[in-house]
1. Rank structures 1, 2, 3 by Rg/Rh (Cα atoms, Kirkwood Rh) and report only the one at the top, that is, the highest.
2. 1, 2, 3: which one has helix-only ellipticity at 222 nm (-39500 (n - 2.57) for each DSSP H run of 4 or more, over all residues; to 500), as calculated, at -13000?
3. If distance in nm of label points 7 Å out along Cα→Cβ at positions 280 and 440 is computed to be 6.0, which of 1, 2, 3 is the source?
Structure 1
Amino acid sequence: MIGRHPNIRKRWVHRAKNRARKGAVALVFATAIGTLSTLTLNPQPAHALFEGNGMYVKGVGAQSVGGFWLGAYTAPHNVETRYPVWCTHMWRANPKPQDTASITDLGESKRWGPDELDLSTAQMAWLLDRYQDDRHQENRAALSFLIHANFEGDQSGKNTQDSVNSLVDGVRRQLPQVFDRAKDYVRQAKESAVTTYENGSVETQTPRSGVLKDLGVKNEKGEWIPKLKLHLMLIGPARFTSTGTSQWDGETQGNALSLEWEATGNGTVKWVGNYENPVRSTLTKYGVNPATQDTASYGNRPGGDKEEKRLKGGTWKVLMDFQPMGRSQVVQTSVKDNTLSDTVTAFADPNYGDGKWINDEHGPIPVTFEGTAYDLGSEPPNEPLDVRFIAKDMRVLGSATVVFRGEGERQVSIPLPEGQAKPGFVSWVWRVRKEAQGQYAPLIHADWADQLGLTHETQVIPWKIQIHSAAQLKETNGGDFLIDDLWVSGFPEGHTHWSGSERIAADTSHMRHRLLFFPQGLEVVEENREKAEEIGFVEVPAKNGYYPSLGDLRFSVDPQRIGTYVFTTEFDGDGRVEAFRSSVEDPHEQYTRQAPSIIRLATRARDGGDGDQVIGRSGPSKIVDQVCYEGLEAGERYSLKANVVDRESGEPLSTGGRLVEGTAEFTAETASGCAEVMINVQGEDIKAKSIVIFEDLFLGNQRIAFHRDINAAQQTLNVEQPKPPKVARTGTSGVLIASLAGVGALAGGVLYRREGKGACRGR
């Protein structure tokens, strides 16, 4: 059973056995005191009893003249003597008024008796408070009996549980009226003794009214107990509806007590209260010495068991009005499809009143929010502006109205009229005007508006650039080169200088001007842009202006290659300007080279281990050199030779007096195809930082083509260095093509036949 003394199991034996055992015990005690004479009715121990009577039960405990005494004793002289005391040790001597006692808390009930006699400390205190002044012998005996059944103390040489069992059995047989009264007292205590003091809580039905509810006290079963006096007070702008004042006095009820309140202004309300004159929830223990019984008493109430039970109370906010406000965030920073869009969130100012939206009988009241989109020009203000400082002539791009019934979020869109979508920054401003709220205006505290130019309320109608260009061919003594002229417009004034904001990116400083090559057979269309070869690029300032003769040494026209060269301009875009990419299909940006009767080679070397362009410094490595060809005779057998050259010195790489090279033979199945040459190298033998692969193509013993470009990125491999870490060179290179068929050869040079140049179309 909950609350029962731990590790003790009640032992109830057959009544006949108890009688036999108790007879023996009684005989022993009668012998000890030297008498077995007939006892008179209810003789009392001398000089110790509290006013009133008690009763004896024979055969249990330390026997006196009449038996074991069940009744109240007079308190020791040094404690609160107006209350009786009740013994808690069946085998010790009775207390005397002249004793000097110590004062401690009795503690929790040990519940030695049967379930029907179980009481908590608070329940026992309630019984003493109610009945200890009743001098009737059955009353005093029942209270004493319950004290022993629930608070009997342990003592050396005695089994406490057996002692209480003997007492219970003796009372049940000898004093059945006392046993029944004790059971009735237990029932009363469990129904009426307070175990829980409910603090109550505040319920706000609206910010203006609500209920102070769940007030009262409960027994151990959780049942409400009536008629305990209760005092309540409201401190702040509120009052009890029933009294029209800030105070309420009354009694608890047999159910939860609820009291309505109403606000009298705005602010914080605190409620306090107390339950008056509650019964003790504790009992006091008086101790004298180990030979004398400890006693329990209602007297000497400790400070922690106050005669007044204060409620914790609580606080809450009330208001007669509230302050609606909002925040917004544009859906996207860049305006799309000529439509301005924004997301606005409405809520109550958390720092005003109770921070909640006011309700009426229909729910949250409606509040109208007004949004306006302003044109800020090419840059937003450095700091957000109060709406009071908005210029009267500032261009309005559109407005929207949203009605909120309580806190929430809404998206709005404003289509821009034709001709209104001029590039520039746009900032939303949202307002709540008190005068625009109609019948609900008294519930609105004041006007509200956010600021102009807030980062999260700003978006951009993007600028769109335009590029006009014309490619041209320049013939020099060093070969033919392509250049390009650009006319750029559409950027905002001062572009490249704006540093951006939290959500809108800063200006991008440059555009990229690229030269692409579409070899013969690859159609010059947008779908093939990524398949084209990049010859090189130059950077162009991302500003309006004229940029003539854009070029680079890499923009040379290879006389041995057939195909079309195309200039393109690309801008990645930024926070203010849309991305741009010119079309490869623009004929003004194209130059086509007609096909010569010549063999062409394209090569690429890589590390055979991991496919990159870095060779290890130690151990063996394998270089894979891929050679792709055009212009061969199908069915003929050819051979390829590849050798390694120090890129810095231009000298062939050798080891042990032998050139580091590789060869491969293949049969051309068609005029175009690819073959691979493998070159084995030892990392320790390579002293160069980077190497380049040269190739020769043979038909029989005749060299018919070769590749000799010391700067060819595709043919360059870096050699891993201890310091710094390896850096892979990347990029593309042009292809040097040579044909020796039908043409004499010059040592160390490249001979080729030049065909007539193609036309460069321009404006």
Structure 2
Amino acid sequence: MKKPLKSSWLRTLIPVVFILFTVVGTIWHTGWGTLSSFGWKEIAAICPLGALETMLAEKTILPRALVALVVFFVLVVIFGRFFCGWLCPVPSVSRLLQFLKTGGRRREKEEDVAEEDTQRQIVLPAQPTQDKHGETCGISSCAGCSSCSAGEAVKKAAAQKRQAADAGPLTVLAGALASSAVFGFPVFCLICPVGLTFAVVISLSRLFQFNESGWEVLIFAAFLVLELLVLRRWCRNFCPLGALIGLMSRLNRLFVPRINPQACVHATHGVDCRICADACPEGIDLRKGKLTSADVSVCIKCRACAEVCPSRAVSFPFLPSSPFVETVPMPARGRIEIVPVAERLVGYEEVRRPLDIREAVRQSSRCLRCGRCTSVCPQGNRVSQWMALLSRGDVDGAARLMLQEGAMPEICGRVCPSERFCERVCSMQEAEGAVMIPDMERAVSQYVLDHGFKPGIRRARVPAKAAVIGAGPAGLACADYLARRGVNVTVYDKEREIGGLLSYGIPPFKLSRDVVARRRALLNELGVKLVMATTLGKELDFESIRRQNDAVFVATGAGCAVGLSVPGGDLPGVLPAMVLLGAVSRRALGESNQMPDVKGKRVVVLGGGDTAVDCLRCAIREGAASATAVARKPREALRAMVGELQQAQEEGAEILCGLQVERLVSAGGIVSAVLCTDGDGKELEVPADVVFVAYGFRPEPIPWLAGSGVAFDNAGRICVDDNNATNVAGIYAGGDAVRGAAFVSTAVADGRRAARAILRYCSIA
């Protein structure tokens, strides 16, 4: 897909062309390129500030300077503060110097910092919190607690700081004009970054053309570098030229940004969209309606607000009464096609059909780039950034951001409980529903993988070695991250295939095994060594693995099912849910298994989470006469995904909520019913021939790890710090072995965070 030329690129290109014209004029003696003017022969335009300074220094009216000042004033009245947005070379030079200063590594460092910051906490906006005094504060109402008072103080201080910053250029302007009048010389011209930029270019051109060498080349360049690197907010806090143009532009009434309330999602849906305000380098908020003269005076006409608006509600009409440009209505939320019930019950094909890549691009324009999704994502995925790329048709760029080290979007897009995270807090929830983040993630990642995506290694191979124990989501994420950073990685697992519960617990109708197999192929391309069907403590010794590697990451999962502690819980016919789910998964992998006999039987599943629902749906596909879930919590509090609960009921499952299991009834020595009580104490007997218990999982004992001195808590979970490091140097852990039964996305986040810590431990980061 062809990407449109961004105005930011034009704003960089135009000053470069402007400077080149100056150099050409200097070389050909056209009158261009003097240190204070440019033009053609006797017609020259002088910097308006330089013109004022010169006339104050001379204490007289200079016709050429006055004409130049008047011409510039007219241009500013027509176009506003256009010079700062389109002609001034300082922003482009500043970006170049910053790039050179960081050695081109700024983007990589910023990405790592962003990941670390967002992965630390999961913060749900609009949720009541308590301050240290126990006072409660929410978004919708406030009781004036100490936290809010402190927050108001911070806001007030920030506002005062902004006011001081706004007044800074005016102060410098007054000082520049006063100093010119006192000293009889345009003092500011010696330190102006704009003038210094042209001075450096012109001096270099003269050096190469006429061999006119002088210290001014180094002096001009040194001052320019010093100002732009040390005074990084020069344009906003110091520039008197911008202040002068801003004062002139208070009369500007043409090409003023306008917002179409009929297209703006903030105006039409009440959505807290801040895209235009966040994109504006001057902090102008178009949502407040008609702009004041002060707002107009600082607008640099950069068009950043119009460029990022998803509904194209922002325009720059020639006249205030001019019609708005053609708007693009916000697309309606797309619909995901679900395989019809009759078809899905025949086998285990994925129920949720993939989103077309063209529809994914279209849906990306619904994203408001508010960042709420990133704040709650366990991985801290930069959804807003890849949504912005996707909205411009840059599918490859969006995919590269998704498929960063340690990320598995093709998997998480299928199994992550988005209802609890990103989609729950999406700003567009108020306007026809949340953005389809997981479906778009799945569509984009699958599209580029189908078209030959290769995970490149960021740096050359390094001598460091790392072992990963467990090939579940956490282990795979850690291995992928380390391998792409050049580390030699070996993964050990007791099963034949990678994935952990991805392969041996999640049914194929949610996650096709082909997807996991493709991830294995990607790891092979990275050079990750996979040692499968090997059990530590039997075939391999953990201490020998430690000696052979610089660091070890343990992600053995939580494979021990929580039992049923009621009378009759040990009856024949009472089984853990993973017995059925594991058998279905192994059959899909072509492995030998013993499938529990549920055909024609009444199946009851105890639990209300995702595992319980998966078990129900598998039992139905295996021919159960009936499938009923008995959950302790009310329906609105169930952990299972709402969409999957609905699909289960469509397939014939029954969901009974708010029931407490009292005992299991037997007949002929085997289970025959589940006796429950509701909230009022009323008894209910649910007939059952087979009962599957889905009350969660806990980590299994790990004697070989405990023997190495690693600490565990009372629940058998590995103890780690904020970097997923254990109490033993060089040993790290993550995933369900640390958290207990959690989510795939949190396990992936643990693996990535541990990988970064391992790199630092090995002195590679």
Structure 3
Amino acid sequence: MKTFALAGNPNCGKTTLFNALTGSTAHVGNWPGVTVDKREGVYKGGAQKVAIVDLPGIYSLSPYTPEEVISRNFILDEKPDGIINIVDATNLERNLYLTTQLLEMDVPVIVALNMMDEVEKVGDSIDVPALERAIGVPVVAISALRKSGIKELMDRAIAMPAKRRGATVLGGALASKIERAKQFFAATGVSSPLFHAVKMLEGDEIELRHDGAKQVYEEISAGQDMEAAVADERYKYISAHFSTAKRKKQKSALTRSDRVDKVLTHRVWGLPIFAVILFVIFHLTFAEDLFYINTIYSAATGGGALPTFGDMGYGFLGDSEIYENFGIALAACFYDGAVFSPGVILTNLFNLLLNYISYGIGLGVEAAGAAEWAASLVNDGIVGGITAVLGFLPQILTLFLFFSILEDTGYMARVAFILDRIFRRFGLSGRAFMPMIMGFGCSLPAMINTRTLADDNERTATIRVIPFFSCGAKLPILTAIAGGMCQLFGLPSVELITFCMYVLGIITAVICVIVMRATTMRGAVPPFIMELPAYHIPGFKNLMLHLWDKTKHFVKKAFTIIFVSTVLIWFLQSFRWNWTYIGADDMGESILASIGQFIQPIFTPLGFGSQLGTQYGWVFAVAAITGLIAKENVIATFTVLAAMIAPGFEGTEEGVEEAVLMISSTGMTPAACIAFIMFNMTTIPCFAAVATAKAELPAGKFGGTLVFWLVTSYLVGTAIYTVGNWWWTVFIWLVVAIAAAAVIVLYNLGKIDLPKWGKRRA
């Protein structure tokens, strides 16, 4: 079976072509760095099966980034039967630079001229036969997104000769130098001696490791900057021979993308616009008063309010009548005193279904005459815990859908460009924004995506703060506690609190990055080069594939880790140390209560420790600990414990009622609630993310990262609770912050040396 490698610039459509050829569902993102390792699949559209390898996007074959090393090593060492070079037809000159390097290898090459539909859309054209003659290898016009030209591409690729001799576009004064280097490598017996010769001329560190290579390089370079000379010669040749095949329509005005970018990427307005877009996303996901219709009505009528179904004499969603009056229950999913946002509507509909399922299971257990402990295990431990977590799935997917739309339109790439100017002040490049924003979906792929960061210090700092960009698993904690605070303390809308918590997480990440890059992880900020894609309407299939992958991940977690956790929590809560069942009679004598009371004092500075008492005060400490396994466990723990605190309790709507019961039973203050949220947002992520971090972090950084997460979450929670309860301590914290900032500034100016202080003390 033949093997073909897909090679091309970032964001040229490689992964889209890979999916089209193999039927795979690999993630496609409208920004560079989506593919951080090679993927493999099989093309079955021809007479014979063909292996397809999707290589990371690269701008050149110089070993400046991990992606370039992966692609280069695969082509040279694995020796594929051919290279399918995907070229973005809308950026022909830039993309052909890599093509000229691939042509220097002794490997058959075919050029896939992608995005031809976009070229034609703006009125431009490319003379494909002329380009093919100029390059000297097959060229096929395709559109990977629309799957046009793909069969012709593969037919011509399979028909290519098995061997090809590399050729270079470099000539003139460089020709003799290349020939001298080529003779040196030919004598060593390496494959593709021409490619190695040209890379040596560029001062490639990999090539200079060969015995005698440095001497030859010094001889032929004669002190000249050969890398710049080679690059200049390539671009001159491309401009003179290749790019002339493209005919551009005379335009008097800017393109659509350019016009939009003048607003969205503005130096002043770019960030505020991004903040507004984020708030609208959160509003459409969490708001129980869509576009503040009820609030506006109340202001217009002098305090009046839209009627609820209760005001109209009907049963509420969650009452026993839910099972008798389906019409009212269904209507209440869309409106109940206010028009709900799409995210809340979907959540209500899904929870309505889960309520019926739970009710039916409860009736089945009762009809079976199960023992008290067995009924409690099924209803409270298993069904209650799992359904409580699954109830958040619609909102998680809604939020993820909005982020996927922003990504697929090309807007997220612009945000990375905007933030690069700011990130550089903190010691990061705009490239670090990409894994960070992925953290809103899941920390695992976000941490894996940090492979695109070549600098170890930048990569370590990014991995450490990724959990602060709250993933979907933390969303249940946010919405439940926020909803409970709104009910108990009369605070404003849930979406506003949720948005502020996300912003606070981002601020925490920024502060931590500043501290790390100013002290233990100092270093130059690497350059950030990115091709901005044209804006386009997201593909429906691509969006649905994203959501399906997210759904599978969440549901798998619910029925594995969370299932085991809820059963374990129920068991510890329902039995004494002598293994006698206590049910809900005296939960203070349970195994879980004793464990919770033991660890409770640890969280006293955060507001949910010893000050809450021993009867129920330990429940938040237990929830915080179970959240270290999986963040969804926090709400699952609430559900199990709520059923024990109030026998017969039936939680409703996103775990809010569970949170209300837990907060009111323990006497939690608003500051303590926020501290609890922030502790869970910034502490050690789930076990799966921890394992990923260990694999992706540079050697020797994992232990420090665990300590960093614990210390940061503890300090953030303590600061929030302290400031929120004793305002006079704001002055103390301000002094501490000023002192810390002064130390950092003096350290950067070279006035003090913290490592030397440590050595003196030792």
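Just so you know, all these numbers are worked out from the coordinates, no wet-lab data involved. Predicted, not measured: the structure shown is a model, and the values here were computed from it. Cβ atoms are built from the backbone, for glycine too; each structure is taken alone.
1. 1
2. Computed on structure 2.
3. Clearly, the read-out refers to 1.
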